[in-house]
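Take a look at the structures below.
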Structure 1
Amino acid sequence: MSIKPPAEARALRPIPRFIFASRWLQLPLYIGLIAAQGVYVFHFWVELVHLLEAAFGNQTALQALISSIGYHDDAQATALNETIIMLVVLALIDVVMISNLLIMVIVGGYETFVSRMDLDGHPDQPEWLSHVNASVLKVKLATAIIGISSIHLLKTFINAANTDVKVLMWQTTIHVVFLLSAVAIAYTDKLLTSNHAASQH
């Protein structure tokens, strides 16, 4: 009586093997996102250096900051003020949050769709990676996007006196849409998880 080998030990037929191997086409995409991460790191340090230089009275750095954050005022700023500092700090936080989003997409996407990273037991393994799947990753990405949208909205409100009302309304509307979308995604995932658990019993 012959015993069938486990499913994972059986060799795949040529076409399924080819289709399954096509997942490696995503690898250049994740490498590209790593390169984008590097650009964000460079941008972060450029802005931070400009902020430090402007704090010591460098006018060129100050004008570079004002231009990058889109700050407008009737009287041209000649020194750092509280509004400019807050806008720059929020811009730096925005870069960090987008960087976190990139890490989630790169690490979580590779683990979910390409290949296992075998990080079990590694001291630096992210806590969320131990139970990541497509649904969990989708909810986490939606939550991260809401956080990024919140930072953008806060930047707009801080500079509301110099921002068009239509811009304020559209950014608020888009943020609310992001919130509703995240709630819908989380609720749908909860329903699917509940139905799957019920079918197991």
Structure 2
Amino acid sequence: MPNYLKKRRILPFKALKMLGWKVGLDFPDLKKTITIFAPHTTYWDGLYGKLYLMQYRINYKFLSKKELFKFPLNIFFKLYGSIPVSKNKEYIDEIATVFRENESLHIVMSPEGHLNRNDHWKKGFYYMAKRANVPIVVAYMDYKKKEVGVKGVITDLENMKETFQKVSEMYRNMGAKYPEKFALDKRYS
């Protein structure tokens, strides 16, 4: 059993249980990852994802839109564990640099890119993982089962189409809070 699982924080685990959620597969014993969470159709997803991650005593940061980091919201987002990213492609290099500067780090984001229905997912998570040479952890919140956990880990990032197909397959039949707002990337599913 990985060392951090032996020291699992009980409070976030209990909080999930009190909210009626089950914990699926444990977070993998990896030092650095891009961790994607889907379906993402409500801000509540962030709370359940954060509670899930908090129990593992890992260093994680959420990626959030730079526009949200205006006073007074910037205080909340920093306390929440978010780091701002811009819309330009330079953020991929910025995140790769952040990985190099940290011994252990898990960057968490939504592959859809926003809360509204999007059948053309953002590719940034793939490019960040490839540039930083870290695996992609495919995490989920399934509202049908009221379960949060990890579906799998993708380490072979040589082919973007194959990676997106694997991600789509892992998220097939997931129960979103608002199902009408969730769609798989139609280019790869």
| note | relative contact order in percent (Cα under 8 Å, 6 or more apart), calculated, reads 19; among 1, 2 the input was structure 1
| remark: One of 1, 2 was used to calculate helix-only ellipticity at 222 nm (-39500 (n - 2.57) for each DSSP H run of 4 or more, over all residues; to 500), yielding -9500; that structure is 2
| task | Have a look at 1, 2 and say which one yields 0.75 for FRET efficiency 1/(1 + (r/R0)^6) of positions 90 and 170 (r between Cβ atoms, R0 = 35 Å, to 0.05), as calculated. | result | 2
| To which of 1, 2 does the computed value 5.7 (distance in nm of label points 7 Å out along Cα→Cβ at positions 18 and 58) belong? | 1
| said: On mean count of other Cβ atoms within 10 Å over residues 34-41, which of the structures labelled 1, 2 is highest? | reply: 2
| Test item: semi-axes √(5λ) of the Cα gyration tensor in Å, for residues 106-161 alone calculated as 21, 15, 10, pick one of 1, 2 | 2
| field | mean count of other Cβ atoms within 10 Å over residues 42-49 - structure with the largest value, from 1, 2 | value | 2
| query | Which structure, out of 1, 2, was Rg and Dmax of the Cα atoms in Å derived from, given a value of 23.4, 90? | reply | 1
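Only the coordinates and a few stated rules stand behind these numbers; no lab work does. Model, not experiment: these values are computed from the prediction. Cβ atoms are built from the backbone, for glycine too; each structure is taken alone.
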